[in-house]
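Peer 1: For reference, the structures are reproduced in the following blocks.
Values quoted throughout were computed directly from the atomic coordinates according to the rules given, and no laboratory measurement underlies them. All values derive from a computational prediction rather than experimental measurement. Cβ atoms are built from the backbone, for glycine too; each structure is taken alone.
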Structure I
Amino acid sequence: MADDIKLSELEQVDEAWNFPLFEAIFKRRSRRFGLGMEIQEGPNKFKSSHDPVPLDEVEEAMLIAAGTGVTGLNLSDMPHTPRPDNLDSVQNWDGMCNTMVEHVGRTWASPCGNHGTELFYTNDEGVYLMKLREVQPVKLCDVETKSDRDKLVDFVRANRVKLFDGRLDIPRNTGAIMSFNMYNANMPGSTLFMPISDVTEEFINAIMLQADLGQYLVDDRNGMKPCVSERWIREGWVNTPVPLTMFETNLSLAITGAESAFIGHNIMLALQAMGLGGWLYGGMTSFVVMGGTPMAQGLGFRFESNPKDPNAFPMPIGIDGAFESFRPPYYKDMDAAVDAVVAKKFGPNGTFNPFSKKPTPYKNRADFLSHVPRTPEQTIQICKESCRYIWDTFGTFPSLVPAMQLYVYIQAQHIELDFYDKYYDGPAYLKTHKQHMDKWHKAKGAMKKVA
């Protein structure tokens with residue numbers, strides 16, 4: 001379909017694009033039973049009489065775009081005033097926008113415009129990574145006109161990395177999949193989306209933000225020992241201690257929880273508009289899915305043991321060359337990782353460098369950026385000392401949570417209408433579901449009875 005038909009000319013795409021937002025919200029449901037599936041026992045025992053029908057490239061491209069698309073430039077509409085030297089003045093300081101990492105706008109919100117979550121997915125053909133961390137938009141709004149829809153499939157093709165052929169192997173009957181998801185999770189014909197979050201970049205960025213606000217990390221597992229030199233406290237750059245475990249836990253929830261949930265909910269709303277079934281869930285063991293056990297290759301993440309804690313589970317830290325965290329071995333040490341985050345803002349091609357080639361939302365770009373204050377050197381040094389302390393003390397970074405985290409799964413499939421007609425009192429699906437096969441697949445004769 002995608003090779004010879006433009007999305008802007010497809011009636012079904014236009015109808016999905018203009019589906020009412022509040023109808024999608026209030027009629028969002030998990031519709032888990034798809035074509036080709038079977039519940040073997042119980043009051044809702046049912047076997048689909050149809051073969052599975054995989055999502056086509058247009059369907060997947062629209063879900064990916066809704067879930068994690070690049071939409072243009074964010075506005076970064078915050079104050080840009082230098083950090084006062086006096087801590088008393090910091091209490092009334094209106095802040096500076098250089099906490100933002102990127103001006104990239106996405107379909108989902110991220111702390112400081114970091115967007116450290118990448119979307120992996122698998123279907124009958126393979127296992128893929130949407131590699132979007134460094135993608136830059138073209139203009140303030142990249143998807144503005146109807147003809148802009150024609151770019152969606154090419155966008156996916158251009159930024160997709162195929163990791164393996166064939167569907168991702170998630171072993172069944174091993175405890176890796178919750179029992180009640182065994183009948184339908186990652187089954188033929190489905191597309192399974194897996195948002196995975198790197199928490200290290202925003203962790204580093206948040207330590208700098210914290211230092212600018214006069215706060216510093218203390219090790220609550222070691223007598224509230226400061227994670228920085230006492231000189232910064234004596235000199236009055238910071239004065240408010242923040243427990244490390246609380247900081248890490250809250251940050252992890254803000255990134256992994258929020259970003260993955262935003263992506264998942266976007267896809268779920270798009271399913272209603274397109275007439276596809278599916279659901280958002282957490283019923284699989286992430287270490288198995290990511291490749292941290294002998295059960296299966298998984299997604300092929302690198303897992304690192306902790307030399308300071310031989311009893312600790314190895315933690316996922318990235319996929320070499322494809323999705324890497326800001327910590328060793330991807331950087332020489334934690335100082336180098338901090339330098340890399342600072343360079344993303346102020347380096348030769350940095351977000352706030354007036355001579356860089358990164359797009360910005362501002363009219364007088366060079367003049368505007370030339371007045372954005374840099375992160376103070378004291379703040380950068382406090383961040384380096386904090387990261388170094390964590391690495392040297394705990395043998396890993398972060399100290400408590402995995403660098404790469406997977407908790408949420410979103411599956412899309414074509415639903416078996418007969419199942420819902422048989423067991424539910426009233427309409428259990430939308431008009432878009434009832435009409436989907438005719439509107440999206442009739443020309444290809446995709447829906448077939450089981451022989």
Structure II
Amino acid sequence: MNKTDFSHLPQIGKLLEDQRLKKWFPLITRQLTAGIASGILQKIRLTENTSVPDRDAIIKEIERKCRNTSRKRIIKLINATGIILHTNMGRTPIPSDVWNTVSDINTGYSNLELDLHAGKRGMRNGLIPELLSILTGAEASLIVNNNAAAVFLILSAFAKGREVIVSRGEQVQIGGGFRIPEILSLSGAKLVEVGTTNITKLSDYKHAITENTAMVLMVHRSNFSIQGFTENPSVSDITSVIPEHIILAVDQGSGNTTEDIPGEKKAGLYIKSGADIVCFSGDKLFGGPQAGIITGKKNLIEQLSANQLMRVFRPGKTIFSLMEEYLIRKINGNLTGHAETILNLPVKELKKRGNRILRGLDRRYAKLTDSFISTGGGSAPGETFPSVSLAILLPAKPERILARLRNLETPIIGTISKDRVLLNLATINPGELSYVGVSLKQIMEEYSD
């Protein structure tokens with residue numbers, strides 16, 4: 001049997017001189033491009049009794065894999081899912097004015113840990129503690145990397161080796177496998193379960209208290225709701241029955257502070273009702289950058305600030321500068337959270353936007369249809385709000401159309417409902433409408449007669 005002759009295979013160095021491959025260097029580096037080329041050549045060598053592809057065919061295959069590799073990069077995309085705070089898409093977009101205002105801080109040096117008055121090392125807080133206290137009514141505040149870090153820090157600092165009481169109806173799991181029982185175990189705290197899935201009474205908390213109880217933890221049901229025959233005591237009710245030395249901590253999660261969102265209590269209300277500590281996410285309903293925000297009693301916040309884990313969980317200058325600027329604008333009433341802004345969009349305005357897109361499209365393949373949006377991102381579970389979507393009616397499987405939309409230079413991410421692709425207009429920014437229209441026209445022309 002004759003063996004395949006590989007002597008005419010091009011060398012890696014020669015291949016990388018081709019302009020078709022050089023264009024990938026700025027996108028994925030020369031090294032990754034070379035690795036991809038090497039892998040393809042090796043695969044050819046390991047394939048016996050087949051003809052050797054010509055140079056152009058090899059380069060095309062390298063280009064295909066380079067493009068697939070480049071799609072792993074974090075790039076801009078268009079959210080047409082109708083899920084406002086989509087965790088897989090970065091939740092809340094940072095307001096451009098906020099980003100531009102702090103750009104000089106992040107591209108140069110800053111007083112991140114420098115006390116300009118004393119000329120000595122300072123704390124990396126800026127005005128954030130004072131601003132958060134204004135917003136929530138808490139005595140003191142701090143921020144960490146995210147809300148998961150906030151929960152872990154609170155448990156580790158105040159309940160390690162001791163008992164934490166949690167309702168069975170609040171032992172949630174959120175995205176990425178973050179489970180309340182497991183995070184308690186990792187922190188060194190001991191979980192004490194009370195109540196049932198749907199009913200937890202005030203007496204359940206009271207009877208579970210022992211001399212080893214450090215904390216009662218109330219957890220936001222971020223991605224599900226329990227309806228029907230239910231009962232849960234309020235923060236003020238629990239405060240009235242637990243001893244003063246036991247900490248009442250609330251994982252409020254969603255970050256609702258000033259927003260009017262159905263089913264979501266404001267963080268400040270928990271503080272006012274007697275909670276010792278409240279933590280929540282900065283990039284959900286709150287509308288800012290990713291962070292875990294902890295507010296509460298001054299003595300407890302001071303203990304958290306001094307905890308060694310703070311060095312593990314503290315954010316960097318980008319988050320601090322963005323959060324500070326965002327808080328100032330939020331308190332001054334100069335901006336509204338991203339989710340609240342979208343939820344307040346009139347259906348009439350959404351139809352107007354949809355018709356702008358439709359004007360350039362073949363009406364056989366697209367139409368407007370009533371739909372719904374949700375906040376997502378672990379907030380307002382079970383709540384939906386009216387919206388309008390563009391239904392794509394191409395003669396192709398919806399999965400194939402979704403894949404084609406994802407494959408655009410700026411991907412458009414839609415959903416499938418009733419065997420149709422839907423592009424929800426509420427989560428598409430007005431500045432993106434033109435691109436969506438041009439892209440859809442191009443795709444529809446691929447299916448034209």
Structure III
Amino acid sequence: MRVDIGNALASVADPGVGGDALDRLDDRVARAHDRIAAGMADGEFGYAALDLPERTDAAAIESAVAPLADSEAVLTVGIGGSALGAATVSTALGPGEADHYVLDNVDPRDVAATIEALPLSETAVNVVSRSGTTAETLANFLVVREAMADAGVDWTDRTVVTTGESGPLRELVADHGLPALTVPAGVPGRFSALSAVGLVPAAIQGHDIEAVLAGAREARDGLAGSLSACPAYAYGAVAYALDARGAAVNAVMPYAERLEPFAEWFAQLWAESLGKDGLGQTPARALGATDQHSQLQLYRAGPRDKLVTLVRPRERPARPIPETDIPDLAYLGGTDLGELLDAEFEATEASLAAAGRPNVRVEIDRVGPRGVGDLLYSMEAACVLAGELYGVETFTQPAVEWGKRAARGLLGGGDFPEAEAVAEKERLVVE
């Protein structure tokens with residue numbers, strides 16, 4: 001990954017980071033890197049995620065999914081970190097030999113429409129839940145199983161499970177002899193994209209998941225105790241510093257259609273990891289060039305509370321724009337769609353800088369296996385670094401767990417005091 005923080009400097013932007021502040025920040029980055037390296041070496045909870053490129057066995061994943069290699073579609077049933085990483089990797093790499101669908105919500109209309117669109121007899125069902133008790137995931141899996149049975153399809157022939165060492169899903173694996181993989185120990189779900197959690201669909205689609213891990217290993221090897229020598233740390237440190245100066249929103253804007261799910265993945269990573277103790281930057285999602293026409297007005301002329309993160313590949317496939325005899329469009333003829341998209345990228349970047357709005361350029365070589373592995377790993381490292389600088393518990397998510405207990409209590413899944421808060425809600429209804 002390559003990062004350009006020039007438009008985040010105080011000489012360009014307000015808020016911005018001055019040269020002396022960068023030097024002081026670099027001292028803190030060096031100390032944070034030592035803490036991160038120690039956590040990785042000891043396999044501490046959360047820090048262990050940064051060793052996944054070494055720990056994940058691509059061959060084991062490919063062997064587990066081999067019985068499903070003939071699939072025309074892959075359906076991932078999960079939620080949050082159990083689905084976003086898989087969606088990001090598979091969308092970035094393309095459909096390959098099978099289309100990828102995701103059930104990561106329990107909206108009945110959408111679930112029904114997704115199942116109806118699937119060739120169930122040729123669909124691989126990829127169920128992901130560390131605990132094996134995630135309500136949304138298990139509910140959707142039960143619905144999918146019933147739909148397969150109604151269609152005369154043996155779900156046990158079409159299902160692969162990724163779960164923890166114990167729990168209901170692990171018991172299901174044992175009872176039915178299902179192919180199964182294990183959620184890596186010591187790794188929160190949102191940091192698990194570079195494991196079976198994120199790579200199973202891509203493997204079924206026939207993609208080179210070892211190349212994804214190789215790209216991540218290259219990023220891991222690039223970790224160093226200075227933001228001037230490590231793109232991942234440069235990004236995490238500057239995002240933190242800008243937040244401290246008022247840029248409380250981080251709008252992530254990839255200029256590649258296949259990276260749109262990456263912005264969703266990043267939003268969970270950044271929000272769930274850093275949003276604690278009254279701290280943390282709020283992630284927003286946009287897509288270039290589409291959202292130049294819907295959001296850029298706000299980013300350029302609204303409150304000075306945003307960092308815009310512009311993401312693009314440095315290489316794109318060619319798609320020439322035909323010549324035209326329409327005078328006002330003649331300038332487009334003979335160019336390329338990728339050239340146009342890059343011009344839009346650079347125009348947005350310059351527009352923000354001209355208005356004194358901080359923005360950071362993030363580039364990967366191309367949207368392919370190595371580039372995706374590099375991008376995911378680098379952003380995880382950036383997030384861990386930012387967590388060290390904020391001084392928060394990066395790898396926990398107590399607010400999320402509170403909501404899970406409340407929902408389970410409402411559904412009769414146990415006696416949880418959090419559920420009582422629902423009945424105590426203050427009401428002022430207007431009809």
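Peer 1: Assign the value -14500, calculated as helix-only ellipticity at 222 nm (-39500 (n - 2.57) for each DSSP H run of 4 or more, over all residues; to 500), to the correct structure from I, II, III.
Peer 2: It must be structure III, since only it matches.
Peer 1: Among the shown structures I, II, III, from which was the value 0.40 of FRET efficiency 1/(1 + (r/R0)^6) of positions 236 and 404 (r between Cβ atoms, R0 = 35 Å, to 0.05) calculated? Could the numbers behind the result be given before it?
Peer 2: Numbers: I: 0.40; II: 0.05; III: 0.80.
Traced to structure I.
Peer 1: Matching task: 47, 29, 24 is the computed value of semi-axes √(5λ) of the Cα gyration tensor in Å. Pick the structure from I, II, III.
Peer 2: Details: I: 43, 27, 18; II: 47, 29, 24; III: 36, 27, 23.
It was calculated from structure II.
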